[in-house]
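Some structures to go through are shown next.
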Structure 1
Amino acid sequence: MSDQPVTLLIAEDEERTRESLKKYFLNNSRLIENVLTASNGAEALDIIIGHKVRYMLIDVQMPQKTGLQVMKEAYRAGICPRTIILSGYDKFEYAQEAMRSEAVDYILKPCHPGEIMRKIEAMILADQKKEADKPEDTSKHGNRFVLLAADYIEKNFKSDISLTKVADDLGISAAYLSSLFAQTMQCSFVDYINKTRISKACSYLYDASLKNYEIAYKVGFNDEKYFTKVFKKIMGVSPSQFRNSL
């Protein structure tokens with residue numbers, strides 16, 4: 001998606017969580033090409049300074065320095081990455097302070113890695129969209145159209161989205177947009193929509209009160225059987241099997 005590899009810093013003191021997130025992102029993300037890890041706040045700050053990482057996922061509570069302390073010190077140094085806070089504490093004051101520290105988002109544990117990845121990718125895409133909106137040469141226009149289409153899908157995944165409508169809104173042909181997606185995202189336009197919807201569905205499956213058919217409708221599928229088929233194709237298990245594994 002960009003000329004340079006996107007590097008993410010994961011700062012998390014729980015080794016199992018840290019390593020599983022790293023593995024998931026590297027295996028599934030279209031945007032994250034390198035992952036650095038830190039087990040405490042001091043180590044995270046050293047990596048930020050040494051590697052000048054642009055994106056960070058950080059736990060709010062860690063040894064030596066908290067996630068918020070890391071952000072504040074990095075911000076004072078003028079090198080604070082774009083950050084998403086991960087926390088096991090559902091406290092308003094934590095979220096409030098995170099937003100004051102200019103965190104992009106605040107995610108409560110437990111949360112499926114797919115949903116965390118979607119939020120990180122949305123953060124990266126938003127940054128790249130800003131870059132795409134700057135004066136640029138013609139060779140970069142194609143990436144700009146893909147970024148705008150991906151942003152539209154992220155905001156409208158519950159609705160009926162068609163390639164033709166999105167292409168018309170962007171002022172390009174459907175065939176051209178389809179080709180751009182295949183080249184840039186390594187998947188078709190429809191596959192990208194389905195991956196977005198299934199990622200959202202994973203987070204809903206944590207709610208035991210929601211039936212599978214209700215989740216299907218919430219994420220834009222009008223047919224529960226088709227939803228199950230797409231879910232199994234992407235996740236390797238059915239929605240029910242996924243829920244039973246939680």
Structure 2
Amino acid sequence: MSLEKITILVVDDSDIIRHSLNKFFSGYDFRVISCFDGLMGIQQAQKYNPDLIILDLMMPDFNGMEMLQVIKTIDILKKIPVIIISANTSKSNVMAALGAGADKVISKPLRKEILIKNIKELLGEDFLKKSSCINTLEQEDKEFLDELWTIFLEQYPSRKQKITNALETKDKTVLSSIAHEMKGVGGSIGYNSITEICTDIEAALKMTIIEWQNVKIKWGQFFSIVEEIEALKAA
């Protein structure tokens with residue numbers, strides 16, 4: 001496989017993850033296409049015929065599992081290797097993804113060492129030959145996580161305001177959308193507690209009778225964790 005021809009499609013509803021993976025691959029001579037929805041991912045796969053697809057499982061509307069099941073029925077796409085990334089890599093989730101046709105399943109938070117290892121196994125050793133990366137994998141892993149934290153914290157003030165406004169108006173659509181995104185981001189930045197809290201929020205917002213006080217408490221816990229991350233970043 002020629003390095004110049006390698007195209008990677010990244011499908012994840014989190015702009016934090018898409019941005020970080022794009023930056024990660026910027027050290028290599030890859031062509032990176034990214035999108036935020038499984039249906040759009042199918043369209044982009046048909047348009048660009050990538051050499052590799054990196055796919056998140058947890059996406060609203062048309063999720064990663066649904067996208068995976070569809071592309072494995074399309075002749076021009078079904079042989080494209082797929083790496084699943086997910087904050088939930090329980091045995092049942094992993095088996096379901098592999099059964100649907102995924103080649104690899106990687107847990108969040110993402111580590112460059114693991115990502116590179118899996119890509120090498122799927123695309124071969126040659127893809128690293130023209131890499132412009134000069135750092136050690138340990139340095140890159142730290143920089144990768146630092147970059148995730150930076151993007152997350154940059155977006156936090158506006159996101160917090162949206163959450164606060166939505167709590168005041170009891171806008172469950174906005175709150176559910178943010179909770180879903182943060183559920184995936186939590187694992188990516190190494191804070192599974194965020195994933196757990198946002199999972200609870202999503203479940204609470206799906207109830208016929210919503211206990212809004214409980215929802216506010218959960219978002220308060222989310223804010224407290226982010227304040228901890230801000231303190232660590234500032235130290």
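Only the coordinates and a few stated rules stand behind these numbers; no lab work does. From a predicted model like this one, the values you see are computed outputs, not experimental measurements. Cβ atoms are built from the backbone, for glycine too; each structure is taken alone.
Annotations for the structure displayed:
- Answer label among 1, 2 for the case where distance in nm of label points 7 Å out along Cα→Cβ at positions 68 and 188, calculated from the coordinates, equals 4.8: 1
- Among 1, 2, structure where volume of the Cα convex hull per residue in Å³ as derived comes to 135: 1
- Structure (1, 2) behind the derived value 15.2 of mean count of other Cβ atoms within 10 Å over residues 12-19: 1
- Structure (1, 2) behind the derived value 3.5 of mean projected area of the Cα convex hull in nm², for residues 172-211 alone: 1
- Among 1, 2, structure where relative contact order in percent (Cα under 8 Å, 6 or more apart) as derived comes to 17: 2
- Structures 1, 2 were shown, and FRET efficiency 1/(1 + (r/R0)^6) of positions 124 and 204 (r between Cβ atoms, R0 = 41 Å, to 0.05) at 0.30 was computed from 2.
- Parent structure of the calculated result -17500, given that helix-only ellipticity at 222 nm (-39500 (n - 2.57) for each DSSP H run of 4 or more, over all residues; to 500) is the read-out and 1, 2 the choices: 1
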